[in-house]
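Down below are the structures I want you to see.
Derivation of every value follows stated rules applied to the coordinates shown; laboratory data play no part. Only a predicted model underlies this, so the values are computations on that prediction, with no experimental measurement involved. Cβ atoms are built from the backbone, for glycine too; each structure is taken alone.
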Structure 1
Amino acid sequence: MGKHKSPQYNLRLPSDLKFFLANQAKKDGRSLNNFIVKSLEEVRIKLLTQSN
């Protein structure tokens, strides 16, 4: 088993969206992957709190 506990998921992004996300990640001092995961977690929390 590799060093990552989470399964891999290949994601295709339009190049302009990938460029935007990469720039946001850099501003936040994160990797692109980490920034996407953090953003999705924030959306998940928001959606879960809205539905309750």
Structure 2
Amino acid sequence: MNVGAVYESMILQSITNTLGTYYGVEKVYITIEGELYGSGHIIKEKGETFTVD
């Protein structure tokens, strides 16, 4: 999907909140095909998580 940084952040936060709420956790670790999440706008390093809000 080709969206801007703001929309990408909103999409990722929605996914994080959905998974976090479902599993009852405060932090979510997102990978793509076993690799760390990274795009042109957002890059996560090993151990970095998304936080449920």
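When helix-only ellipticity at 222 nm (-39500 (n - 2.57) for each DSSP H run of 4 or more, over all residues; to 500) is computed across structures 1, 2, the figure -21000 traces back to 1. Computing Rg and Dmax of the Cα atoms in Å across structures 1, 2 gives 13.3, 38 for structure 1.
Comparing structures 1, 2 by mean count of other Cβ atoms within 10 Å over residues 13-20, which one has the largest value?
When mean count of other Cβ atoms within 10 Å over residues 13-20 is calculated for 1, 2, structure 2 comes out on top.
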